[in-house]
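I've put the structures underneath this note.
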Structure 1
Amino acid sequence: MLQLRYVTEEQLAGFDQYQYSAVDTNPLSVYVMQHLWNRIVKIVPLWIAPNLLTFSGFLLLLINYFVLCFYDWDYTASGSRLIPNWVWWFAALSTFSAYALDSIDGKHARRTQSSSPLGELFDHGLDSWATSLFTISWFSVCASPGGSSGLSEHTMFLFLSIVLLNFMLSHWEKYNTGVLFLPWGYDLSQVTLVAGYLLTAIVGVEIWHKPLVFGYYVTTVSLTLIIACSIFLSLPQTLYNIYTAYQRKTLKQDSLYEALLPLVSPALLFSLLTVWVALSPCNILIKQPRLFLFMVGVAFSSVAGRQLSQHLNIHIFSMKKRAQE
């Protein structure tokens with residue numbers, strides 16, 4: 001019987017030398033959320049595997065997404081009462097639960113002394129898919145295909161692309177520095193999503209389709225902020241951290257080619273997707289926005305998962321090489 005091995009014996013031997021390194025400087029996380037997670041993790045029984053917490057949170061997001069698919073397949077129900085109110089309450093609960101489980105799984109792993117590179121790969125691999133699920137689920141609140149009050153199909157594609165590329169950017173930073181600098185936008189976005197779902201459940205979805213000051217809508221303002229934060233905050237901070245690692249001679253890559261290599265696959269993916277959207281003879285994004293955007297998330301998760309696996313192997317082999325020297 002043919003057996004396929006995804007992890008070699010040499011890679012397994014290097015796992016013992018690997019240590020996860022992350023830096024979180026977000027005031028919301030450091031001064032508020034971490035205190036909440038430290039209390040919640042103490043409730044979790046020690047016999048529960050950390051990966052079960054990770055998968056449970058992801059499963060809740062998936063269920064929430066399929067519920068929204070049932071009531072709002074083509075993203076046209078926003079701005080009306082076609083979606084039952086309990087769906088928004090469930091969306092808030094599932095989003096917060098997934099956020100909490102993703103935040104405590106690492107703490108629980110250290111608490112049970114079961115941390116491992118495979119656990120990190122499983123966690124971040126699911127995160128790469130969950131990032132798209134968070135986004136395309138929220139579109140059911142603020143999308144407005146063919147209208148001016150919400151996100152159009154092309155704007156949704158742009159919105160999702162920016163969010164996913166920001167995810168890849170933070171892991172590209174880790175690939176070069178060996179440290180995952182947790183983006184400030186993560187905790188802020190999760191708290192905002194939960195608050196947004198709660199506001200929708202209490203007030204109604206119509207609130208997102210009323211103009212703010214100067215006639216601008218919430219959706220337009222939010223997209224503008226995401227683009228501005230990506231260009232003027234996330235990218236400069238990433239480049240600064242990589243430059244700092246270079247000055248300290250702790251950079252993991254020896255050449256510019258190796259440093260930029262992980263960006264090739266996602267750049268090629270989104271370039272091809274953009275060409276498909278622009279030149280599709282059947283106008284695929286307009287006719288099937290939900291299927292297309294879900295496919296974008298799945299394809300990105302596949303690329304990101306392979307990238308994360310390769311990054312992990314490089315760090316392990318790098319440490320083994322240094323240990324031999």
Structure 2
Amino acid sequence: MRLSACITTRNRPQDLANCLRSLWDSQTKPYSVIVSDDSPDIEMQQKNQQIVQQYPQTIYITGPRRGVCANRNNAVNATSALETDLVAFIDDDICVEPEYIGGAIAHYLQMSPEQRDCTIISGISYDTDGYIMAPGKLSFRGYFCASDVPETIAIHASMFPRQFFEQEQWDEDIFFGYEDAELCLRALKRGYNILPCPELRVLNAGGNGKSSLMVSDIGKLTKYEISIEAARLYIGIKRHKNLFPNFLKLIGFCCVYFLHMTAYLYKRGSLKAWPEIIRRSQIQKLWQPSHNNSQFAIPQAEDSRQRNAQLKKLDTARIS
């Protein structure tokens with residue numbers, strides 16, 4: 001089976017170099033690697049391009065700079081749906097263990113073709129401080145929690161059937177936060193299964209401390225915290241309104257969220273962040289009739305021509 005890895009990066013050339021080295025040092029090599037670069041600075045883009053050029057089967061493309069979801073869509077849509085069986089999303093500060101790709105493919109090869117087409121595999125992501133991200137589920141309030149039957153994944157240690165992204169795309173109305181859980185909810189609705197494989201491990205070498213969003217924004221809240229809470233509101237409403245409609249759960253979630261968030265912001269001395277959380281959540285889009293159909297459309301026309309040119313470049317590199 002052929003796996004393509006999608007790396008999203010922004011302003012971290014050394015992390016990108018380590019990430020690519022770990023992928024291409026794997027016991028089982030990826031079929032291709034796409035690097036989508038959201039770095040706004042031309043000099044930084046040039047540094048990343050130079051790093052990518054060290055690996056012939058790696059394609060560099062510039063990102064849309066509209067958040068992590070748009071960047072992941074940019075990367076996955078640059079892979080060949082005809083040539084790729086599996087796709088993995090790996091941030092630039094992630095290093096995969098040598099047996100990671102081979103172990104995941106071995107799991108898929110033990111399945112029937114029908115099972116392969118509807119199974120998402122998730123390993124675990126760990127950091128040097130001992131923190132572990134593993135498959136679980138979303139609680140009613142929208143927080144990650146443990147579960148014997150997983151409904152969420154450790155995104156950096158997961159593999160999807162490539163065909164899934166012909167059906168769905170990352171929700172670009174989410175700038176950052178819980179976006180992988182939202183994608184999993186749509187996968188479950190389509191009948192996909194999540195298989196936990198804790199022996200498949202990746203190292204989160206960066207952690208949240210290096211995120212560009214970890215800067216003060218409003219009151220005592222960082223951009224990271226505001227983005228996370230905005231995403232939790234958006235996904236909580238979308239979950240009970242659009243994906244798995246339940247009016248009582250929708251009303252209950254909204255009441256609990258607003259009461260809890262008001263108390264939380266009051267304790268942090270940041271009540272003035274409320275309007276920005278609402279604005280950044282973009283929950284008004286959930287009431288637009290075309291929301292569920294239009295936002296996940298795969299880019300066509302000019303973007304398709306650009307991706308085809310990049311794929312031809314990759315094919316030429318493989319032949320040589």
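Figure out for me which of the structures 1, 2 the number 28, 58, 14, 0 belongs to, where P(r) over Cα pairs in 20 Å bins from 0, in percent was derived from the coordinates.
Working: 1: 28, 58, 14, 0; 2: 31, 60, 9, 0.
Clearly, the read-out refers to 1.
Work out which structure the value -23000 belongs to, where helix-only ellipticity at 222 nm (-39500 (n - 2.57) for each DSSP H run of 4 or more, over all residues; to 500) was derived from one of 1, 2.
Answer by label: 1.
Work out the source of 19 here, i.e. which of 1, 2 gives that when relative contact order in percent (Cα under 8 Å, 6 or more apart) is computed.
Details: 1: 27; 2: 19.
Only structure 2 yields this read-out.
Of the structures labelled 1, 2, which one yields -0.39, -0.80, -1.46 when log10 I(q)/I(0) by the Debye sum over Cα atoms at q = 0.11, 0.16, 0.25 Å⁻¹, for residues 30-125 alone is computed from its coordinates? Intermediate results must be reported in sequence, preceding the final value.
On the way: 1: -0.42, -0.73, -1.23; 2: -0.39, -0.80, -1.46.
Source structure for this number: 2.
No lab work stands behind these numbers, since they all come straight from the coordinates. No experiment lies behind these values; they were computed from the predicted model shown.
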